Structures are given as structure tokens and as C-alpha cells.
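Dropping the structures in below, format is C-alpha cells.
Readers should treat all values here as calculations from the given coordinates under stated rules, not as data from a laboratory. Since we're looking at a predicted model, the values are computed, not measured. Cβ atoms are built from the backbone, for glycine too; each structure is taken alone.
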Structure 1
Amino acid sequence: MADKPTKGLADVVAASTALSDIDGKAGRLFYRGYDIHDLAGRTTFEETAHLLQCGALPTRDQLAAYGAELVNGRSLGALVEANISEIAEKQAPMEALRTLVSLSGAENPDKDANSAEANHRKAAQLTAQQPILVARYHAARTGAEIPDPDPGLSIAANFLLQITGKVPDPRQVEIFDTCLVLHADHTMNASTFAARVCAATLSDMHSAIVAAIGTLKGPLHGGANEQVMRTLQSIAPDQVAGTVRDKLANGEKIMGFGHRVYKTEDPRATHLRRMSEELAQAAGDDTYYRMSKEMEEVVLAEKGLYPNVDFYAATVYHYLGIPTDLFTPVFSVSRMSGWTAHVIEQHADNRLIRPDSEYIGERDQKWKPIDER
């Protein structure tokens with residue numbers, strides 16, 4: 001008898017990739033061979049996106065050319081502009097992004113082309129548009145007026161400018177830029193796998209990205225950072241330890257802890273914890289950071305679980321002034337660089353992804369006429 005399949009395809013190698021790699025035992029993450037600890041705080045998000053999509057960290061001239069491509073790709077198109085207000089009125093953030101990205105593809109001249117050149121153009125445009133879609137959606141639902149993107153500013157700086165309506169502090173830009181680098185890619189996670197399955201049918205890049213967004217929308221993949229913040233806001237600052245212990249005793253899950261792959265601390269959490277502390281001190285109110293630290297200590301002592309990328313990302317985004325229900329959309333701003341790179345990679349060496357399944361239903365059933373059933 002064949003071995004039974006593992007639930008959720010745990011430990012099953014589904015594809016080969018040169019984009020990212022994880023050493024779960026050592027708690028290390030690599031983008032194209034570069035340790036995330038080498039890249040975070042040193043490499044901009046634009047450089048990281050170029051690394052993933054184009055295969056190498058850019059030279060100054062290459063970065064300038066890629067930056068110009070990003071600036072030129074920011075226009076949302078007539079269909080998005082005509083419908084964004086109604087979409088914002090009727091759809092929650094991730095639903096809206098799923099719709100808006102699909103609409104943006106309708107007018108793309110490369111929409112039916114899967115060549116390497118067309119895919120690279122679409123990857124840059126999707127990376128450029130995603131932060132603007134999030135900011136424009138938020139403005140449409142709140143009735144706010146936001147400034148146009150500044151061609152002289154980075155993706156991180158423009159996003160904070162448009163979300164908060166004010167010129168961001170340079171250090172906050174650096175921190176948010178590092179967040180985008182940390183979230184850019186993460187091997188064969190659920191949304192990336194969904195994008196590759198779609199791309200493997202030779203569907204187009206926008207369709208694959210819509211599949212990824214729809215997958216990220218699910219609370220078992222995206223949304224954990226939002227739930228972390230809502231949990232912190234629901235607990236009295238002096239009742240963290242007792243509340244967490246009670247939740248664990250009742251079998252409740254504390255969001256932001258544990259990981260399918262990492263057996264030690266998620267390396268991204270190391271950077272996010274430090275940035276959360278810095279932002280808390282700069283804000284003059286470190287309540288949520290202190291609560292997070294206490295929660296971390298209790299969960300580790302009670303369950304032996306380490307924080308993952310979502311845990312401290314919640315307070316970092318909160319201190320940066322990002323609305324809580326936009327935390328997962330912000331994740332998509334970063335991950336767009338990785339999703340598109342995976343679509344490029346899949347199309348470059350494609351085979352239809354078609355796993356087998358184990359049948360567990362009834363056998364040898366016999367048909368009866370409807371009056372005899």
C-alpha cells in the first residue's frame with residue numbers, strides 16, 4: 001500500500017525555485033542566495049524586487065532604469081479609476097484588491113502575452129501599482145484627498161505619504177522599506193503556490209496574481225498580523241500574562257506564533273521586534289510593544305512557540321499609522337515582488353502542476369431508480 005499523503009502537502013516538494021530558500025532548523029531565509037540578515041536594512045525594496053524579478057541585485061544604472069519603469073507603471077488605468085469608489089464602498093480590503101488587480105489587467109497591452117519580456121513589464125507594473133491601489137482604496141472609502149505619488153520618492157515613502165497624508169519621517173520610511181524587504185518572498189507558501197498553479201496552466205500573470213490575492217485573503221494565510229493587533233487592543237495592559245494563559249488553557253490559538261517551517265525564531269521577527277521597540281520609543285508610548293514582549297515570553301514558556309513574521313509586524317504597522325484592516329493588503333504590496341517573480345520562473349520552465357489524490361469515499365455503489373432510493 002502506498003504511503004498516505006501528508007495533510008496540507010507538508011514536506012512535499014512541489015516545485016524547484018531559485019528565488020528563495022529556508023533553513024528551518026537554523027532559522028534562516030535567503031533570497032537568491034542572499035541571507036535576509038544581509039539584505040534587511042541595507043537593500044531597498046526596489047533593489048530586492050529587482051533581485052527577485054531580474055535575477056541579480058542591480059547596478060546603479062540598472063536600478064535607475066528599473067525605478068523609471070516603476071514610476072511609469074503607476075497609472076491605474078481608466079477601468080480602475082472609474083470603479084474604485086464603488087468597489088471601496090461595497091468590498092472589504094482584500095476583496096477589493098482582488099477586483100482591482102483583475103481590472104488593471106484588462107487594459108494592459110501585454111495581458112495575453114507570457115513571454116519573458118512581457119512578464120517583466122507586467123511584474124514591474126504590478127509592483128508599482130499595488131501600493132497605490134491600497135492607498136487609493138483607503139482614500140475612496142474614507143472620502144480623503146491624498147497626494148499623487150511623488151516620482152522622486154521610493155515605494156515605501158510614497159505609500160506612507162498617501163496613507164497618512166503627510167510627509168513621512170525619513171527613519172519611518174527606512175523601517176517600512178525594511179518591512180517590505182522582509183515580506184518580499186517566502187518559498188512555496190499558500191499564495192505563491194496558488195500563483196504558480198495558475199501560471200502553470202499558461203494563464204496570464206494578472207490571473208495568477210488574482211489567485212494569489214484570493215489565497216492570501218484566507219485567515220489561515222493572511223490576516224494574522226491584523227488579528228495580533230486586535231488581540232493586543234482587546235487586552236488590558238496589566239492583564240496580558242493571565243489572559244494569554246487562560247486562552248491557551250481553553251485551547252485558543254494566539255495569532256503570530258509558530259510556523260510550519262521554522263523550528264526556531266523566524267529571522268524576520270528578529271528585525272521586526274527591534275523596529276517595533278524603536279518606533280514605540282519614538283512615539284513616546286511603548287504600551288503595545290511591552291504587551292507584545294510579555295505575550296511572547298508567556299507563549300514561549302507555555303507552548304515553546306516563537307513569534308513569526310506576523311507578530312511584531314502588527315505593532316510596527318500600527319506605530320507607522322497604517323489602519324489595522326490594511327495590514328494584509330500591505331503584505332500584498334511587498335509580496336507582489338515575489339509572486340510576480342514566481343510567475344516569471346514558472347513560465348520560463350513550465351509543466352502543468354497536477355498532483356494526485358487519495359480517494360477515501362465509498363466504493364462499489366449500485367445505481368437504483370429514484371423511487372427505490
Structure 2
Amino acid sequence: MLSPIENKNCKILVVDDVSQNVQVIGSILFDQNYQVSFALSGSEALSLIDHEDFDLILLDILMPGMDGYEVCKIIKANEKTKGLPIIFLTAKSDIQSVVKGFEMGAVDYLSKPFKTEELLARVRTQLELKKQKEQLENLNEFLEEKVIERTLELQKANEQLSKLEQAKSKFLTLISHELRTPLNAINGFIEILYPSLRLTEHDQTINILMNASEKLINLSETALLITELQLGEYQIDFSDVDIIEIAKLATFAYHDLINEKGIQVFSDFTDEAKIIHGDYELILNSVKKIMHNAAKFTPDNGYIHLSNAMNEPFVELIITNSGPGFSEEELEKLFEFFAIDKMKNFTEGFGLGLAAVKLAMEVNSGKIEIKNLTQGGASVTLKFPN
């Protein structure tokens with residue numbers, strides 16, 4: 001409720017063609033410290049409204065010339081004054097007159113004769129509602145400004161982040177390209193030296209060099225692949241791909257490591273779920289990364305099992321092994337860039353291998369799922385849309 005002191009800031013316009021009514025209403029409102037203006041006709045009222053700001057209008061309906069309905073209609077049609085609350089003063093208390101008043105935009109009405117308490121109560125109510133509405137509008141404007149401000153800040157932050165991401169990706173691309181030439185040269189010389197140094201006193205050294213060189217080349221290629229996929233620069237070539245052939249090629253790629261550890265490789269393939277539509281090189285690269293990890297972390301004399309299945313709407317390639325499995329922390333972070341470089345299982349390079357596989361599967365509209373097996377070991381499932 002507004003206090004008497006606050007009433008001094010409230011301007012009310014009383015419109016009635018009977019001067020005695022104006023005097024009575026004005027006296028009541030003056031006693032409550034309201035600022036009061038008067039008009040004895042509709043045209044006079046509109047003239048005052050054009051030059052002054054009011055908080056409330058008490059408007060008589062029955063006036064000669066322009067009646068209260070017409071005055072109300074003009075006020076509500078004006079963009080500047082359409083929110084001005086109007087209380088009709090009328091001797092007409094029939095339902096049709098009351099309804100028409102509300103249809104014209106009035107917020108309340110008082111039937112003549114009225115009691116002082118009723119007049120003041122209705123005036124206070126409408127002034128309070130107007131004040132609350134203005135406060136709400138101000139708050140909305142403030143919030144809208146804040147939203148716009150925060151949105152602009154977020155846009156700038158996103159633009160900066162995008163620039164940093166592009167810079168990072170371009171840096172990785174540059175580094176990968178720059179590393180490839182010297183690494184290929186080093187690896188070439190190691191391959192030349194390997195036959196003559198193997199089974200000599202330098203056997204351990206040449207093996208360490210060979211493994212380190214292959215690891216760096218693989219890291220460089222993986223970083224380049226991730227960068228191209230993220231930037232959309234990878235040239236996708238979709239075709240019909242035989243995932244059984246892919247699985248066999250990926251297994252053969254690590255034939256030496258598998259034989260060295262005495263790992264048994266079993267397969268259980270079905271021709272009913274072998275052809276998928278995707279990018280051959282990406283899929284082969286992904287399966288090779290998974291097979292490399294499976295061979296690396298499967299213990300000596302362990303096993304790797306490969307199978308395929310139709311599980312609508314996907315064709316699945318499943319690779320299981322008898323390795324140690326994963327902790328809960330590892331399972332949550334397997335596909336995060338650089339997040340698994342300190343984990344004991346399924347790591348490659350700096351934790352980029354599985355992140356690259358996930359991106360490659362997404363490009364092929366597929367999925368990768370990894371889980372521990374109840375009997376021990378782990379399972380990796382590549383799901384391709386059928």
C-alpha cells in the first residue's frame with residue numbers, strides 16, 4: 001500500500017461535466033495528499049493528457065459531446081497513454097454498461113453515488129497495481145539488458161575459444177606435417193639397420209629405436225587425423241565396406257606382436273552382418289587402433305576374440321580380450337583428449353587413440369562402446385548404421 005508521503009507523487013485526473021462532482025472528488029483526493037487535475041469535458045481531458053503525465057484517470061461516462069467511452073477509446077489507442085489506468089464513474093450500473101466499460105479498456109468502475117472509503121480503496125488499488133507493473137517492466141528491461149550484455153560476452157568468449165581451437169588445430173597440423181618427414185627418414189634408416197643389428201649386442205637398442213620411431217609416427221598420424229576431423233578437412237569417401245575383411249587386416253597388422261606374446265586369436269564371423277557403408281580408411285584405422293591396444297594389453301598366452309552381429313539398427317563389430325579391464329575412472333575418461341595418458345590400460349601415445357576412433361565413428365554415423373566383461377577382460381563394440 002502506498003503511504004501518504006508517496007501519494008504526493010501520484011497525479012490523478014478527474015473528468016466530469018458536473019463541477020460539483022469534481023469538487024467533491026477533488027476534496028477527497030486532496031485530503032490524501034494526491035496531486036489532482038480537473039477536466040469538465042472529454043476534449044479538455046484529452047488536451048491535458050497530451051501535455052501532462054498522469055498515474056490514474058477518474059472518468060465520467062455520461063458527458064455531453066464526447067462521452068467517457070469515446071475518451072477511453074482514444075486514450076487506449078495512443079501508444080503513449082494506452083497503459084494509463086482508467087476508473088469509470090457512472091450512474092449507469094447495468095451489466096451492459098459495465099461490460100462495455102471494461103471492453104473499452106477501463107480497469108474498474110464506481111457507481112454514483114459512491115462512498116469515500118470505496119473511492120479511496122479503488123484508487124489505492126489501481127495506483128499500487130500501476131506502480132508494481134512499472135517496477136516489473138523496469139525489472140524486465142534491466143534483465144533484458146543483462147541478458148543482452150551476457151549474450152554479447154558469451155559470443156565474444158565463444159569467438160575467442162573458436163580462434164584458440166583453430167589455432168591449436170592448425171598448430172597440431174603443422175607439427176604433424178613437420179614431424180612426418182624426419183620421422184620417416186629415421187624410421188627408414190632403422191629398418192635398414194634392423195636386420196644386421198638384430199640378434200647382436202645391439203639387438204635391444206635397435207628394438208627400442210624401432211618401437212620409439214613407430215610410436216612417434218603413429219602419434220603424428222593420429223594427431224593429424226584428429227585435427228582434420230575436427231576442422232572438417234578430412235576428405236570423406238563413403239563406399240560399401242566389408243568389416244570382416246577390415247578385422248582380418250587389422251589383426252594381420254599386429255601379427256608379430258600377437259605371435260610374440262602367444263596370444264590366441266579366435267573369430268566368429270557371419271556373412272549376414274558384414275557389409276556397412278562408410279569411409280574405408282577411417283574404419284580400418286579405427287579397428288587397427290583397437291586391435292593394437294588389445295594385443296598390447298592382453299597378457300602372454302591370453303586371447304582375443306572377434307565377432308560381428310546384426311543388432312538393429314546397427315551392424316556391430318565386437319573385439320574382446322582377456323586383458324585386465326578398466327577402472328571406473330578409466331571408463332569415464334577413455335574418449336577424452338589427453339585424459340588417459342596416465343592410465344594403465346588402452347593408452348596410445350598421449351591418450352589420442354580412442355579419441356580419434358570416437359571421432360571417426362561419429363563421421364561414419366556410428367558409435368563405440370567399451371565395457372568390462374563379468375568373466376574378466378574387456379569388450380569394444382563398433383556400431384555402424386545398417
**OP:** For the read-out semi-axes √(5λ) of the Cα gyration tensor in Å, a value of 32, 30, 22 was computed from one structure; give its label from 1, 2.
**Re:** 1
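Taking relative contact order in percent (Cα under 8 Å, 6 or more apart) from the coordinates of each of 1, 2, which one would give 10?
2
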Subject >> Winner on percent of Cα pairs over 14 Å apart, for residues 258-297 alone once structures 1, 2 are ranked, highest first >> reply: 2
Subject >> Structure (1, 2) behind the derived value 0.95 of FRET efficiency 1/(1 + (r/R0)^6) of positions 250 and 266 (r between Cβ atoms, R0 = 25 Å, to 0.05) >> reply: 2
Original post:
A value of 21.9 was derived for mean count of other Cβ atoms within 10 Å over residues 98-105; which structure in 1, 2 was it taken from?
Top reply: 1
